[in-house]
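Computed from the coordinates by the stated procedures, all read-outs in this text should not be read as laboratory data. Computed from a prediction, not measured in an experiment: that's the story for all the values here. Cβ atoms are built from the backbone, for glycine too; each structure is taken alone.
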Structure I
Amino acid sequence: MFEDKILNSIKEITKNQEIYLVGGYLRNYFLKKEISKDRDLVCIKNAENIAKEISQKLNGTFIELDKENQIYRVVLSDKENYFDISNALEDNILKDAERRDFTINSIFYNLNKNELFDPFNGIKDIENKIIRTPNLKNLDDDSLRYLRMYRFMSYTGFEIEQNLENYSKENFKKVLSSAKERINYEILKIFEGDFLVETLLKMYENNALEVIFPFIKEIKKVPPNSHHHLDLVHHSIETVNNIQSNKPLLKIAALYHDIGKPSTWTIEPQGRHRFIGHDIKGFELAKKELSQLKFSNKQISYIAKMVKFHIYPASLINCPDNKKAYARFIRKLAEDTPDIIELSKADRLSARGVDVSDEMVEKSIKHLENLLNYYNEVQSMVKDPKSLLNGKEIMEILNIPPSKKVGLVLLELKEAQLTGEITTKEEAINFVQKQSR
């Protein structure tokens, strides 16, 4: 902190003021994590004037966030570093600390005295890896804090103090009174955490997971079966666990991938559980629920696509002509191909019922690796799909007017390029000519 040039410049500007650094910057400092570029400052009086002076001296932009509660923002010229500046509650730093969400966020640093103020032992809680609150009632001041608690668990891996956990369990549904956009933000933060799986399991144990994701109420009805050693909720969380890339949306897709199973569930006379069409049903259900959770159209499109195609890669394992099947698959999934393969692999590793042998799993994983290798060989063509012929040329070769057939031939042509069946314009012309026979 002493080497932070921006903080040092603030000290110079505010040398005659009582001003404190608080929040995520200090929390990350003591967690030994990357220091955030947003800095929260608390003043004893004059927050607006101090914010304006900082803005002027540092060539920043002054923004009034909340006039009534005297909260202001200064965005620096690099558009990355910024300050949120507010007055202490009742101009009293202890009362300001008392009303904060968690003790790990209630650590203050007096900029001009170079002194720490930690009235609720937030530093000790960081050392002991525990999430506590200065006062349980503080969660009701902003009901989103019930969910933020799990965000910090996912971020730090800390245990939740028992009284806090019990209180949250009794009152968690209050979080639904928060704006859906704010809930969405916390969901994404949870799925960015290094301790996501432990957090999802804790949320499920405390009945919080089904409050945030209503589909959990349905999938928890599906028990283990001969192909799944886990019930459907734990299978879904284990699938999240087997996602290796650090992609929050892919992990959300992993949680959602079997959302269509409860409504397609049948049990055959011999006892086998079937879920025919659960991928297509899940596609529709996921879109609807994600929309209600205020995910963006782009995010919904991606997650729903993962749900729809999650069994597609595995279905290619016994295709007689792998190259053509692979090309068709890659043409359909394009740049999302590696993600859907990873989801399919995670799904496979998470289903180890009594009827699933090690040999079956190894064969599936090998197949998925071959599919990914094939994609890697042709990915430049997928990312820059330059057809050897355009639509006009195809119409001239086939002597046909604009029609659906032109589009179908273009797709078949691209597929043939992906398989390596054609590589030159002459071969492309011959390929198209065959379409008229």
Structure II
Amino acid sequence: MERFLYKKLLSWKNSKDRKPLILEGARQVGKTWLLKEFGKNEYENLAYINCDNNPQMNILFSDFDTARLIRGFSAISGETILPGKTLLVLDEIQEIPIALTSLKYFSENAPEYHIAVAGSFLGILIHSGTGFPVGKTESMTLYPLSFFEFLLASGKKVLLDTIKEHRFEELNPLLPQLTELLRQYYFTGGMPEVVDLYIRTQDIHSVRQLQKSIIRDYERDFSKHVPENDVIRMLSVWNSIPSQLAKENKKFIYSAIRKGARAKDYEKAIEWLKNAGLIYKVTRIKKIEKPVKFYEDDECFKLFIIDLGLLGAMVDSPAEDVLIGNNVFSTYKGSFTEQYFAQQYFSTFGNKLYYHTNENSTLEIDFVVDLKKIYPVEVKAETNLRSKSLSTVLKQDETRQGIRFSMSPYKKQEQITNVPLPLAEEYLKAISLI
């Protein structure tokens, strides 16, 4: 299974200013697998150590003597650890907070060693009792598979290479094939274990069972790192997201969690979930202008969950509705389609995503992306090309370009470009280079 982050790992390996690497991301997005594959392919040997329930590692970290620690890692892993030739991977590092602190000393005193660590996003962020190695590490974030990574896993490399030529209008005849693949991605989502099971077996019932198992694992993981009262609030927020996305106006409403709920009751829970990598937060901006930060309204936002397939499992969307016909693109008032777009954007760029409404909410732009230029974006679940709000916004500034992602063919107009939904990932990459 090929992951696009692999190329960034290669750049890290070859960098003269390389620091110890923290690979971030939610549980079960494939961090361990990716680091192991990278170590096996790009180094003479791999020294892998799991810190979870590992008494030897707890004993080893009595101080920060890097030479002694390397000897200890070598003994525990059974591998000779050589500078530049060995990738040392410390997994589940959140279980030993002092191990995270030690990265500072490897950065300062032994930068010749190639060290990468991984663990629970939530555990790493809240680790306490010892200092975080601020400025002494590099970070990368791994997300669930994007649609294009799904295409690669499905054996569609030639198709993907054709897409990457950016001759978007010439891709219109391929839209039926891409739509069929997109339906499959809507069902599986991008969790690596789920995608692997689907491709190997085509067993949609086992896929759904695995997705629900991952959801249960996430919910159990809350209680490992978070106080009990906060766990209850996190579960309340988490379980309310599908119904909030099914609304016409997808703005997150606290009172939809329970009657009388207020922001102060759930703000911390939302921040936990966001920091754990389990939700994406899309903030409202009052005006579509640069610098976008000036116009952020932190009190208004949409929430999406980590993965499209898990969203389907949470609402028990019938497999036939997803895999047969075009119902999935329009059902639940387009919630799956907006979830799909948000997920592709975050996995591709990792930076902030916005939406826009005017003060009286008579006009709404689904998303606003800031990629050198600012682009208002509407996401259409079907082939309907009417975009009243987008047209209104563009009339206010004749130099601005808008994007409409839909199930219709690629078509460039004076101010609006219609882009087929399956091409969203590559089109965003293309305009980010302009």
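Key figures for this structure:
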item	result
If helix-only ellipticity at 222 nm (-39500 (n - 2.57) for each DSSP H run of 4 or more, over all residues; to 500) is computed and equals -16000, the structure in I, II	I
At a computed 9 (relative contact order in percent (Cα under 8 Å, 6 or more apart)), which of I, II	I
Winner on Cα Rg over 2.2 N^0.38 Å once structures I, II are ranked, highest first	I
Ranking I, II by mean count of other Cβ atoms within 10 Å over residues 257-264, the structure that comes out highest	I
Read-out distance in nm of label points 7 Å out along Cα→Cβ at positions 73 and 97, computed value 2.8, structure in I, II	I
Comparison of I, II - label where distance in nm of label points 7 Å out along Cα→Cβ at positions 105 and 401 is highest	I
Highest-scoring label, criterion being mean count of other Cβ atoms within 10 Å over residues 25-32, among I, II	II
